[in-house]
1. Figure out for me which of the structures P, Q the number 29 belongs to, where relative contact order in percent (Cα under 8 Å, 6 or more apart) was derived from the coordinates.
2. Here Cα Rg over 2.2 N^0.38 Å, for residues 59-106 alone has been calculated and equals 1.17, so which of P, Q was it run on?
3. Of structures P, Q, which gives -23500 when helix-only ellipticity at 222 nm (-39500 (n - 2.57) for each DSSP H run of 4 or more, over all residues; to 500) is computed from the coordinates?
4. Kindly point out which one of P, Q the value 17.0 was derived from, the read-out being mean count of other Cβ atoms within 10 Å over residues 35-42.
5. If distance in nm of label points 7 Å out along Cα→Cβ at positions 83 and 99 is calculated from each of P, Q, which structure is the one that comes out at 2.1?
6. If log10 I(q)/I(0) by the Debye sum over Cα atoms at q = 0.19, 0.29 Å⁻¹, for residues 27-90 alone is computed to be -0.77, -1.12, which of P, Q is the source?
7. Comparing P, Q, where is distance in nm of label points 7 Å out along Cα→Cβ at positions 19 and 67 highest?
8. Given that volume of the Cα convex hull per residue in Å³, derived from a single structure, equals 107, which label among P, Q identifies that structure?
Structure P
Amino acid sequence: MASCNEVEVMEKAANIPQHAWVKTQSAIVELDVKDSALYDLYILVRHSQKFPFTHLITQLSIQDTAGKQLGNMDLTLPLTKSDGNWSGVNIDDLYDHRVKINNPVFLKAGKLRFLFRHEMNENPLPFILNIGVAISKSNEPL
């Protein structure tokens, strides 16, 4: 008899106003983390087919609700495969990407705030609809 482990994934995305991400405006996502543990972290990106770049450079800051800085990461998120086609799942002209960050991160229980700022040269950054985060408990030991 086989058993299966249920993996709880929490995810949420912020909308980018008018699908044009201004460099000075952070996209903010809040998640209520139930347990202090190591988590696998995924960055969620939704863009239209007209997005003019093969990757997205963003800075992610993790804070508690009092604004205390818990972590900071500079990320380059690949959005295309080696053949140049979009790597995300598409519906019509929209593409959804779920990019896993290589190293698990330790998150404390409580409400956490994930702040994203794009670091691309173009401002505002066009054709980005949403950016967000998904977390699931890691299988790696502490």
Structure Q
Amino acid sequence: MPYLKGRIVKLLTDYFEDDYRRIQHAISVLHHAENIMEKSDNHDPEVVIAAALLHDVGIKPSEIELGYNNGKTQEEYGPPVVRALLTDIGFPVDKLQKVVDIVGNHHSPSRYDYPELAILKEADRIVNRQEERR
């Protein structure tokens, strides 16, 4: 898919509007995920890019509906949002479910043996540690 990263960054920024902290977090996670991908194989870069950029979209509906968010609510509310956003841009259907699964499992013990999920979890851990130090 041409310009996939640009398309998903636009989705991310349109979705989170002026929530710059969450936008920056996702871009930082993508940066680290791309570094991890350079050192590994047996993964789909399009799945990693989509999952890295959209992994936290469940925060917004969780906060609107519940008034808070946590890992569990992100995993619950994120997958339908990811499915809708990626479907709107024509993301490859054969890869969509894997991205949805990853977003729905990025805080819990892994229910899927996807190398892309392992890459996302590691990149998210790196960024979360960096953000905690600030």
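1. Q
2. On the way: P: 1.55; Q: 1.17.
Label of the originating structure: Q.
3. Working: P: 0; Q: -23500.
That value comes from structure Q.
4. This value belongs to structure P.
5. That value comes from structure P.
6. Here the read-out was taken from Q.
7. The maximum falls on structure P.
8. Among P, Q, the structure yielding 107 for volume of the Cα convex hull per residue in Å³ is Q.
Quick note: the coordinates plus some simple rules give every number you see, no bench work behind them. As the structure is a prediction and not an experimental result, all values here were calculated from the model. Cβ atoms are built from the backbone, for glycine too; each structure is taken alone.
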